[in-house]
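Peer 1: Multiple structures follow.
Just so you know, all these numbers are worked out from the coordinates, no wet-lab data involved. As the structure is a computational prediction, the values presented were derived from the model and not from experiment. Cβ atoms are built from the backbone, for glycine too; each structure is taken alone.
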Structure 1
Amino acid sequence: MLKSRVRLFVVKELREVWPPTLFFAIAFNLLVLTTQLILADYLIHFANFMLATMCALVVGKSVLLANALPFFSRFDAAPMIQPVLFKTFVYWAVVFLVRFLEKLGEYLFTGGTLSGISEYISTHFTWHRFAAIQIWIFVLFLIYTSVAELNARLGNGKLMKIFFRGRSLEIKPAPQAADSNVA
């Protein structure tokens with residue numbers, strides 16, 4: 001009985017985490033690829049694809065965390081722009097917090113002290129790079145959330161059918177509006 005519940009929980013979590021993880025893995029790896037292509041003229045090597053994929057896993061887990069927040073479905077009945085913007089901001093804020101805490105954790109695990117955190121943040125923390133990544137994460141979450149909300153509004157799975165199934169052979173003509181001005 002316990003194994004069954006655990007297995008159901010794991011399957012549910014994997015179903016929730018794979019769409020954002022896959023989306024962000026593709027997006028982050030495309031960003032790494034284009035950055036490397038641009039910097040190749042200057043013989044500069046930027047980041048690797050494994051790091052981009054690991055970041056996508058962090059974002060995917062952050063999505064699960066945000067989805068579990070009690071207020072997350074607050075605007076689900078509102079016009080679609082409201083839940084899209086709200087969820088995008090919540091996802092972005094959770095990832096911001098997770099990434100910031102991750103950087104502080106790295107500092108502490110490499111011998112940093114609690115009293116040295118403010119000095120580390122002001123002198124060694126790469127705010128420009130952190131902000132640039134957060135801007136991209138916001139834009140990507142806006143795209144991801146828009147598509148996810150559209151999928152939910154159409155009926156879960158309908159969007160996949162629209163994109164990946166062929167058109168029906170039966171094509172129905174568009175209804176003609178009766179023109180009352182014609183004599």
Structure 2
Amino acid sequence: MKTKTIKDLKFETLLPKELIKKRVNEIALQLDALHIGSEPPLMICVMNGAFIFTADLVRAMQVKVLLGFIRASSYRGTTSSGNLELSGIEKLNIEGKNIVIVEDIIDTGATLEAIIEQLQKRNPLQLHIVSLLQKPHAPKFENTIVGFEIDDRFVVGYGLDYDGLGRDIDEIMVVK
């Protein structure tokens with residue numbers, strides 16, 4: 001099993017890149033089925049963590065999509081600070097559109113709840129959520145596609161980071 005040290009922590013492979021690619025392609029098929037014959041959905045990438053997942057997902061989809069980006073931040077080190085910083089929603093044209101929020105991980109659900117609340121105020125036609133990862137204690141949201149359920153451990157790679165490092169790793173790694 002591959003290991004990597006980032007700052008003061010050792011990580012080992014949890015989800016290899018081949019498994020991630022296979023699951024991304026499956027999710028793309030599900031999204032295609034949801035949006036075939038309708039207006040292109042607005043895929044909202046939650047930055048920074050979901051940027052690689054979003055890129056791979058929209059490239060795997062057959063339906064045309066619109067892209068939007070918002071920024072959400074609450075982590076310092078390996079834990080949430082509890083203070084959510086959210087920006088960019090005000091710049092998006094959401095009213096009457098099919099929206100797909102693309103998230104890297106659903107952990108406490110607080111970030112997603114805040115994003116949904118802000119989006120609902122802007123009258124979307126439909127709202128779907130796609131998350132690469134979800135922890136077992138995380139709240140379940142309506143109309144959600146989850147790539148992988150993972151244990152309650154800190155992960156990096158495939159866009160997820162540890163203090164800004166590790167986003168470039170092409171697999172998901174977990175603290176050893």
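Peer 1: Work out FRET efficiency 1/(1 + (r/R0)^6) of positions 63 and 135 (r between Cβ atoms, R0 = 30 Å, to 0.05) for each of structures 1, 2, then name the structure with the largest result. All intermediate terms of the calculation are to be shown ahead of the outcome.
Peer 2: On the way: 1: 0.95; 2: 0.50.
Comparing 1, 2 by FRET efficiency 1/(1 + (r/R0)^6) of positions 63 and 135 (r between Cβ atoms, R0 = 30 Å, to 0.05), the maximum is at 1.
Peer 1: Consider the structures 1, 2: one of them gives -0.63, -0.83, -0.99, -1.02 for log10 I(q)/I(0) by the Debye sum over Cα atoms at q = 0.17, 0.24, 0.29, 0.30 Å⁻¹, for residues 103-150 alone as calculated from the coordinates. Say which. It would help to have the intermediate numbers written out before the result.
Peer 2: Values: 1: -0.63, -0.83, -0.99, -1.02; 2: -0.46, -0.86, -1.15, -1.20.
It must be structure 1, since only it matches.
Peer 1: Quick check on the output: -0.44, -0.53, -1.06, -1.31 is log10 I(q)/I(0) by the Debye sum over Cα atoms at q = 0.11, 0.12, 0.17, 0.19 Å⁻¹, derived from one of 1, 2. Which one produced it? If you can, show how the numbers build up before the last one.
Peer 2: Details: 1: -0.68, -0.78, -1.23, -1.35; 2: -0.44, -0.53, -1.06, -1.31.
The correct label is 2.
Peer 1: Compute relative contact order in percent (Cα under 8 Å, 6 or more apart) for each of 1, 2 and report the one that scores greatest.
Peer 2: Working: 1: 19; 2: 25.
Going through 1, 2 one by one, relative contact order in percent (Cα under 8 Å, 6 or more apart) peaks for structure 2.
Peer 1: Work out which structure the value -7000 belongs to, where helix-only ellipticity at 222 nm (-39500 (n - 2.57) for each DSSP H run of 4 or more, over all residues; to 500) was derived from one of 1, 2. Provide the component values of the computation, followed by the final result.
Peer 2: Values: 1: -24500; 2: -7000.
The value was obtained from structure 2.
Peer 1: A value of 2.3 was computed for distance in nm of label points 7 Å out along Cα→Cβ at positions 55 and 159; which of 1, 2 is the source structure? Let's see the in-between values first.
Peer 2: Numbers: 1: 2.3; 2: 1.1.
It was calculated from structure 1.
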